[in-house]
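Quick note: the coordinates plus some simple rules give every number you see, no bench work behind them. Treat the numbers as computed from the prediction; the structure is a model and nothing was measured. Cβ atoms are built from the backbone, for glycine too; each structure is taken alone.
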Structure I
Amino acid sequence: MRKSSIHIDVTLDQQNIPEEISWHASDNPGQVETTKSFALSFWDSENSAIMRIDLWTKDMLVGEMKRFFLQSLGGMNETLQSATNDQEWYEEVEKTIKKLAERLQKEEASGQH
């Protein structure tokens with residue numbers, strides 16, 4: 001059996017707020033990636049509940065967070081579609097994503113975010 005791992009490092013400031021987030025995968029040794037945000041979710045089937053870790057650096061802009069959220073939601077929607085083949089759910093979530101994306105575009109165009 002083959003194993004793979006992902007290692008995440010978070011550098012905190014004096015107030016324990018993330019300043020830097022980096023990660024690397026055992027499948028790609030020597031290559032370290034940096035990011036401003038990550039969201040990690042686990043399904044606890046025993047309790048039928050999600051366990052989450054969401055972190056972002058203090059220099060991440062509000063507009064970047066909104067874009068990150070929308071793209072994450074879109075990715076989860078693609079996962080839902082491929083795992084369940086439930087087109088109705090997929091389309092309903094897709095409508096919400098499109099509506100929020102249009103709102104974000106307006107905010108960015110007006111300079112508010």
Structure II
Amino acid sequence: MPCNCKDLARIIRVNGTLQQLYPDFKHVATGAWKALVQCPDCGQLWSVDEWDKYQTQLAIKLEAVETWSQSDETHRKAFLMQSRGLSTQRCMWNGCGEAQLNNSAYCVDHLYAVGVRE
């Protein structure tokens with residue numbers, strides 16, 4: 001059965017390990033609380049968070065193997081915005097005028113800064 005990597009979003013929430021969901025994926029490397037895995041069918045690379053019951057676990061599609069150990073903060077903020085959505089209200093952080101995320105008093109940058117990941 002062919003893979004569905006091309007149909008998956010660039011950032012997906014993972015419950016458990018990607019190896020549980022896709023047991024044929026090849027483990028390439030490990031570091032900084034994440035693993036680099038590769039689809040055996042299409043060669044797509046994924047950066048997958050190691051499992052932690054207190055953190056949101058994400059799998060992020062990568063363009064190249066060289067980018068897997070770089071900061072993924074931009075992708076995590078994008079996931080946070082996608083999962084919450086934007087409000088019409090303005091961020092309550094002093095001096096910030098960005099839009100709040102739904103069910104929050106803060107914009108994505110300030111919500112992320114205080115440790116919220118989902």
Structure III
Amino acid sequence: MAEKKNKDKVVAFRLSQSDFSQFEEKLASSNMKKSAFFREVFLNANVNLTVKSTPSKDLARLTFLFNKSSNNLNQIAHQLNSAYVAGKVSSSLYTSVNNALVDIRQLLLSGIDDVD
């Protein structure tokens with residue numbers, strides 16, 4: 001007699017409505033239960049997948065730095081705008097800091113082209 005396997009691991013994923021409709025059609029035509037259907041598809045099918053390569057360390061580091069920088073730059077822009085609206089900052093200072101923020105943004109964006 002075949003040994004009964006303990007199936008205690010649950011696998012789940014989400015589908016769009018159109019993908020779900022296709023799934024339901026294939027499931028219905030298979031005359032199988034969902035679990036048996038998935039086991040057959042994923043464990044016994046000969047499927048060739050294109051696996052995405054992992055991001056380089058440079059890209060991971062750049063993403064980390066961009067996230068930290070963008071948060072700080074957004075805080076500066078918000079404080080500058082609030083001070084300008086309240087009349088605490090002159091128009092010339094407001095313009096020069098805004099221009100500096102635009103320059104920083106351009107420098108950050110230009111760095112993206114050189115990674116991966």
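Work out which structure the value 4.4 belongs to, where distance in nm of label points 7 Å out along Cα→Cβ at positions 39 and 95 was derived from one of I, II, III. Before the final figure, lay out the partial values.
On the way: I: 2.1; II: 4.4; III: 7.4.
Only structure II yields this read-out.
Suppose mean projected area of the Cα convex hull in nm² works out to 14.5; of I, II, III, which structure was it derived from?
Numbers: I: 10.6; II: 8.2; III: 14.5.
Value 14.5 for mean projected area of the Cα convex hull in nm² corresponds to III out of I, II, III.
Taking 11.0 as the value of mean count of other Cβ atoms within 10 Å over residues 7-14 derived from one of the structures shown (I, II, III), identify that structure.
Details: I: 11.0; II: 13.5; III: 5.9.
Source structure for this number: I.
Could you tell me which structure in I, II, III was used to calculate helix-only ellipticity at 222 nm (-39500 (n - 2.57) for each DSSP H run of 4 or more, over all residues; to 500) as -22500? It must be structure III, since only it matches.
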